[in-house]
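Asker: Pasting the structures in now, so scroll down.
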Structure P
Amino acid sequence: METSIWQEYQNEGLIVIGISNTMNIGNFVDENSLTFPILFDPGSNGGVDGGHTYDLYYLPNDGSPYPRDFIVNAEGILEYANNEIDMEWMIYIIENLLGLSNLIGDINGDENLNILDVVLITNLILSDSSYNETADLNQDGGINILDIIVLISIILGR
């Protein structure tokens, strides 16, 4: 997180904030050379239980609650939430939010993801066209129905 995200994108306007359930994280910060701010989760007893922030974002039956990574856009809308680090996907989302890369799934290049892009991906699949990185939403190296499912999920906000 420190080098791949914070140091790489802080000059682009990205803000990274860590939230801890304990106030005694100095050794962890030092050992990992962390330079982004880490805040204490109010309401935490400092043990394994979280505080107010933890309670707001804990998702039962979603694996370990820690660490939990979120990407929130400039309007305060949640763009990403995961409890397993997926650095590649996080960087993709960050670069899109910062306007640093092409929007994957935007086949017609209009900077919108909509039904037109679904139709164009379908046409790419049916015509057995050559590989198109923009159409490979799940980044598996191929274009198929799974990419259409991912695009529809993004469009519907799921």
Structure Q
Amino acid sequence: MAKRKKSDKKKRPIAVTVIAVAIVVLFLLRLYQFFEPLIRNQVFINGITGPLFMGWQLTALGSAFLTSLIYLVLSVTGIIVLIGFLRLHRWSWVLLMAWTGVSLIISLLDYFYSHPNYIVMVSNVIIAFALNITDVQRIYGIRRDDGLSL
């Protein structure tokens, strides 16, 4: 029986896959949120039918474009973070942890003052817990093998 070669590659914990799936779910949700205001304002059917600004204020159409642009930026950023995360870059862990914290705060504010998005909340909680697993922190260089933080 042939022996397997030892590889120097870092082995991914299952939590990394769980985080990647949660990021993909958030990407798909953000992509939907990108298209929804434009569809609601029938931009794809009628085109741009009015002004985006009236004075210094956004019109309803301008607000829809701004909202769509924000969700597009979030979608693209999520994919970039996902690629870095799957390639085991430390910056992606740090960015994802910061992003998740901010997103959880925004989700809680939406929960108390507006209409909550439970899919975003659940995905962020899963990501936050999975990012704090010791094996995940070690593979991204956040925690050393002796247990001391860097």
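Values in this text are rule-based calculations from the coordinates and carry no lab data. This one's a predicted model, so the numbers in the text were calculated from it and none came from an experiment. Cβ atoms are built from the backbone, for glycine too; each structure is taken alone.
Asker: A value of -8500 was derived for helix-only ellipticity at 222 nm (-39500 (n - 2.57) for each DSSP H run of 4 or more, over all residues; to 500); which structure in P, Q was it taken from? Walk me through the numbers on the way to the answer.
Answerer: Values: P: -8500; Q: -23000.
That value comes from structure P.
Asker: Can you say which of P, Q returns 51, 26, 13 when Cα extents along the principal axes in Å, for residues 14-85 alone is computed? Write down the numbers at each step before the final one.
Answerer: Working: P: 32, 29, 21; Q: 51, 26, 13.
Only structure Q yields this read-out.
Asker: Output the label of whichever structure in P, Q has the greatest value of distance in nm of label points 7 Å out along Cα→Cβ at positions 22 and 38.
Answerer: Working: P: 1.0; Q: 2.9.
Largest one: structure Q.
Asker: Assuming 13.1, 36 is Rg and Dmax of the Cα atoms in Å, for residues 70-125 alone as calculated from a single structure, say which of P, Q it is. It would help to have the intermediate numbers written out before the result.
Answerer: Values: P: 13.1, 36; Q: 12.3, 38.
The read-out comes from structure P.
Asker: If relative contact order in percent (Cα under 8 Å, 6 or more apart) comes out at 30 when worked out from the coordinates, which of P, Q was used? Walk me through the intermediate numbers first.
Answerer: Working: P: 13; Q: 30.
Source structure for this number: Q.
Asker: Who wins on mean projected area of the Cα convex hull in nm² among P, Q, i.e. which is largest?
Answerer: Q
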